[in-house]
Each structure stands twice: as structure tokens, then as C-alpha cells.
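Taken together, the values in this text are just the output of simple stated rules run on the coordinates, not laboratory data. Keep in mind it's a predicted model, so treat the numbers as computed, not measured. Cβ atoms are built from the backbone, for glycine too; each structure is taken alone.
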Structure I
């Protein structure tokens, strides 16, 4: 696919992310957006990231910016240190997509770029800023330590005491930092499946083989949970003691409750249980993607400064919009997707209540979600298929015949069809990869999984005609 902006920054095939294209986008970013005290640069562990980071650094210095290189670290850790320094940032990451693809995620000194900022960057392509002075370069190795301190300060040294946790390391850029964080909170950690080859773990669509492995680890090592992240650690994965993956939007609800949040901003794809939790005073639904969630959070804070507002996505990425208090101390706001908070907060909450994660989840309203994606699906085919379904109710009725009767339709982001029995089938193209996303919701996890499997099989066949 040709490099383009999606829901998480610029993405494209590595072969097409040429030095010229990367430099052009960095120069356009510098021209179009505020950069504050300079630029912080980080990268994930895919093979191409270090090379791309070097191009980003050179382009930023040529534009006159002083650059701080942080090396390999989680996206939220880079965002935290850059914002605390009043600086912009660029993270080189393709997140959960395969290693033959990569991308750039841009941050202002105030946080993630908006859709308006994205448009301004695109409008400035081909117009390199003129500068007489080349920027400086320094290496800062303490960004990871600052990130560890964030969680130790808020949760304390005994928050996870007595828990035996499996850390599925694979090629997550957070694998070593997560180990340190868990140990600093009192947990016993079993390190699992570290890989020198990049593995594109999608925490929103965990494949059956991985699910079997998670359950096997829990049984073999007598674990209370297994945890992990995607490649750049802005999306969490957490299981209960049986190895059952807890959906990201359920982790979002639990984390919101643990922090005392009142105003929730979350995409239309998130589990509707959030609307049933009495702890929350307002729930705003958005299109899918952190820029839309952040815009809703900022609007909520404009209307009510000081509101206890948070955001989360179905992938589990959690955005903290207020200065919260953890069990042991302050937890500053961090309005970018984070994977560590929605891992640590539910584990800490369950321990404090004397429950396992499965027991804690069982206290929530009985709504379950499942999701997966059809990979290598051209965006044009996805768009044509959804346009076909959108034409009229009779077309959708024919498609939905194996699943149920349409009751309501939401076109905010793709097609979200609520059926007469209360089940939900939500279809949309990925915003940053040639993939077709399918989300389901039902009263039980088994029912959601069955609906997902049926929908995947049906849509796989239907897409061949587009």
C-alpha cells in the first residue's frame, strides 16, 4: 500500500518509506506544527525502525530542531518524556502490523496530532523549511526509567504483591520495561517467548494458536495472569488465570473504575457495557482512532474543566485526561494510548478486592465482545463491499439472514448493525493497514465468538466479488 495517514499516523510498506518521503513528512511536520523546545525521537524493535529513525533525526536537524534520541522505547514513554520537556516527538513504529510495514507517529508538545494537524502536514509536503543553523543531537537513555517511576509512584511497591504473572515478551518494545515495572510493584514474573524476530501481535485480534499458548502457560507455570502488548506498547493484552484474554474495552471499563473516572470517551466499536456502569456520569461515542477519542476528551474538558475524563479503545489503549490518584500516589494525565495502565490497574484492583481477574470481570454487566480481521484485503474492496451493504435495507437483510434481523444501524464508522436479539455485528476497513475489521457483541463470550466466526467465513467469501 502507498504510505498514507490512517488512525495512528503515517503508515506504509517499508520499501515505499523512502528517505525522501520520510524527510518530506518530517519537514512538513516542522513547518506546519508547533515543536516547542525541540524533537524527541523513539523507535520500536522492527528491523527497519532504526534506519528510519536516523532519517527522521537528520531531517529534523536540517530543519533547525534540536533532537533528543531516546532509542527503543514504548510510544507512551516517548510521549510522556517529550510532553514533560515541552517538546514535539516522532515515534517510528508500525504498531501491530507486519514487519514489512512501518510508520511515523507525530506528537505536538501538547500531545498527539489532531486531524486538523494531519491536514496541515499534508498541505506542507514539498515545502522544506529554510534554516541557517543545523540542530543539535543528544541521546537520552532515561526515558524508560521515567516511565517506570510513573507506575511505581502511583501504585506502590506492594500493588501486585503475591501475584505470579507471565510476561509474554515476543518483540514488544516494552518487554524489559514491563518486567521492571511488574517487579517494582511486587509481582513475581515469569518471562515467556522472547523473540529476536519481529512478531506482529494484534491485541485486538488474538489468533487461536496464541490463545492456546496463553492457556498452556497459565496451567504450566501456575500463573494468575499473562500479559503483553503490541509492538510499540500502546495496546495491552491481559488474560485471567485460565489464559482467557480479557477484551481491551473491558480492561478500559475496569481501569476507569479503578481510577474513579466519571466521563468516558470511547469509539462506537467498544463494548456497550460501558453505558451500563453506574459509576460513570457520561459516555461519549466517537469514530475509531485515538485522534477522535482525544478530540472528545478535549471537548469534555472544555465544557467542564477538571472533569475526571478518560478515553479507551476496543484495542485496550487507555488515555488518561486528568490527574488521577493511584493506591500509593499521584498519576499525572497522559492523553495518548498507553498499554501499561490498563494492565496494572485491573490487576491491582483485583488484588485489592481479594479476587482473581475472572471474578472481577464477572461483576460487570453481561456483555462480551470479540473481534478479528481479514488481512491482505485491499481498501478498495472493503469500501466497495460496505457501499454495497449500505445501499438499502433489503441488501443488508439478505446478508444478515444467517445472523438475525437488523434492528438499528449506526454508520458513524463503518456499519454497526444491532440485531433483534441484541447481538451486534460491526464491519469496517482498517484505517492503517489493508485489513477488514469485524467486531461482534453478545451476552456471552461464546455467543460473540460464534457470531464472529460465522461472520468471518461469510465475509471472506463475499469479498471475493469486490
Structure II
């Protein structure tokens, strides 16, 4: 199977901004929130049929709109530097974004049947370092299949901005590809960090990194798998956990379900506290990449989570979140700097709300991907759960579907997979695809 996953050919090139900057170049200051995310990476994939990819037989046409686009996204073409104090910043030196081209001797359906909808193989596996001055912050990978299908894979350093920022960059690229003129400038979003209600600082875990790379070492193998929740399954879950006076979101329901199951698998007190990651409202596609809209909270259960009703856990997530005190984080930075390395996602069990993300806003020849997905790389061994939409169509049935992308230690993920299928009939995308093939 590994031999079949090897590309027939692979090539790496660089795209730089169309307009050279002056000799002085600009620098981009990294905020406290940016620094918290420096060991994390966002991986997004978009699978297109041969009809959608028609006419894009090489990377040449796909790369062309990226040159002027990078005039807007100045910092993603830059490279990490360190000040005299050792604090990182981004030098906007037009070093560029890496482009990877690969071709596989299998059809898109064969790939999906064999690999599911994971990011491995169709997103470049990049991390920053060991030589930060030469490490690209972004890789875009174009993977062609022998049927003419195409996958666009994005590897985005989280220090640049959150998942919404990453998705918006690829959306802007696809619009430029179709002939839309990019805006003259990008809106710089304001920080919307809420006033904290306690002295709780953001939950992070101190880690060591692999040599000089910005990636945490780990003795535990963390793997990722996506699960598909149908409209009927989701409707049943929501009805079982809400009433007219207590409207709940799909994110809250699915997070509560997985919180309970993972607590049952672990059989310990470590899952009594979880991290909830949400994003500010009003995000626009033409915003400059930023982490300023991230809101990190904790939820603490005073009961045995594995024995609790899902409805009670939903209520905790919806009503008992304690927002992190960003002012305390900034004070901590002033006192100690960033001389140590930390992870946020997976420092304890983390749930990330991406329900409102326009991950299906990318189009080729006017067509959306048949499926899009996202995963986080560099997460801690306590695990991360992403809740994503399955499409953005104006269809009531479609709006009630969700994808859950879960990163957990391998043994725990296998047990979770069994629990979801046995008790709710929730399967992985790979299983769903295999079942579809049997009926066709």
C-alpha cells in the first residue's frame, strides 16, 4: 500500500510577490496569541473532480494568480527572524511560498477508497526549522490523479493566523484564478478578546522540540481520522439534548458526545477539564491573516464525565466556559519572554468550533470540491476534535451534516471509532465511501 501511495513525480518551486518590496523590507510583529500557536500547523485539503479541474493540467496556470495575490499577503511570503532579545518576528522579505506538484497513478476514487479523506500524502509535511531563516511559512500542494481529478492541499503555519485565515487565503486564490481582481488591500481585523471573568490563564503545556524544529517531541503516536455525521444522526442528537428553552449548537452537542466517550476510554480525572476554541463573529474573506479572533476557554466538570448525561455536558460547554485571561498571558510574556516552548491544542482535550468556516468557498471552474477537510498538526497527546461543515449549499439537509476530525493517540482513536459506530452509527469517511461503492 505504501508503494502505491508514492507519486509518479514530484516537484517543488517557489512563488514570490509580483511586486518587489523596497530594500528595507517590513517586519511583522508577532502577538502573544501568535506565539502560543508557533508549534501548530493547519492542514487543509480540497478534492475536485476531473470536470472541475478541467484545463488545469499543470501547476503553471494554478500558480499564475498567486504572484499578485502575495502582494496582499506580505507576511506569508516572509521568514522567521529573531530580535536581539531572542523573540521571533516575521521579516517580510519576499522569500515566497513553496509550491509542490505531484502526480499519482491512480484515480481520485481509488485514492479516496484507499486513503479516506485524510491529509497525509496530499498536504506537504512541513515544519519550521531547523534553519528558520530559510523555512517557508506556507506550502501549497497540487496533486493530480490519472482520471484528471485534482487535490489542492494547504500547509499553513498557525503562527500566521487561525484556520479562518488559512481558508480565506485559498478562497482568495481560487477567485483570482477565475478572473476576479483581488482587492487593493486587506482589512486588518481588530482584536476581539473578551474581558475575562477570572484569573485563569490560557491552558498550555510545556514541551521540548525536535532539535531546532518548531515541532514538539512526543512518545505517543497521535493519529487523525474524520467521521461523518448525517442529518438524521445529528437531528436525533440535538433533539435528545435540547428543548425549546435551551437551544444548542451542533458543535456543543458533538463536543459533549466525544467528551463523554473519550472520558470513558481514559477512565481517569484528566478529562474533567477541556479546552474550547471558538472564533470571533463577523470574519470577512478579505481580512489580513490573524490569530486575534481566537477565543480560548476551559470547561471544568465537577462530576464523572464518563457517567454523565450528554445533555448535562452540553449545558456545561454552553454555559460554564471560563474565558482565558489574555492580559495575564501578556504579563507572563513580559516577565519571561518566550524562552520555553508550549502547545495549546492537545495540552488537554481540545474542541475547536469551525462550524461557520467557509471551507467550501474554494472553487475551480465554478465548482466546489466534492469534499474538503482540515486537520491540525503538532498537537499534544490529550487530543483535538475539530467540528466542520460538510458543505455551504443552501440546502436544509446539507446544513444539518457535520464532519468531525479527531486527533488522538492511536489506541484511543480505535476505541472511539468503535463506540461511535456501535452506539450512533457514525462512521469514518473512508467507511462511508466503501459502503457507497458496494451499492454502486
Which entry (I, II) yields the derived value -11000 for helix-only ellipticity at 222 nm (-39500 (n - 2.57) for each DSSP H run of 4 or more, over all residues; to 500): I
Quick check: 22 is what I get for relative contact order in percent (Cα under 8 Å, 6 or more apart), calculated from one of I, II. Which structure matches? II
Computing mean count of other Cβ atoms within 10 Å over residues 30-37 for each of I, II, which one ends up highest? II
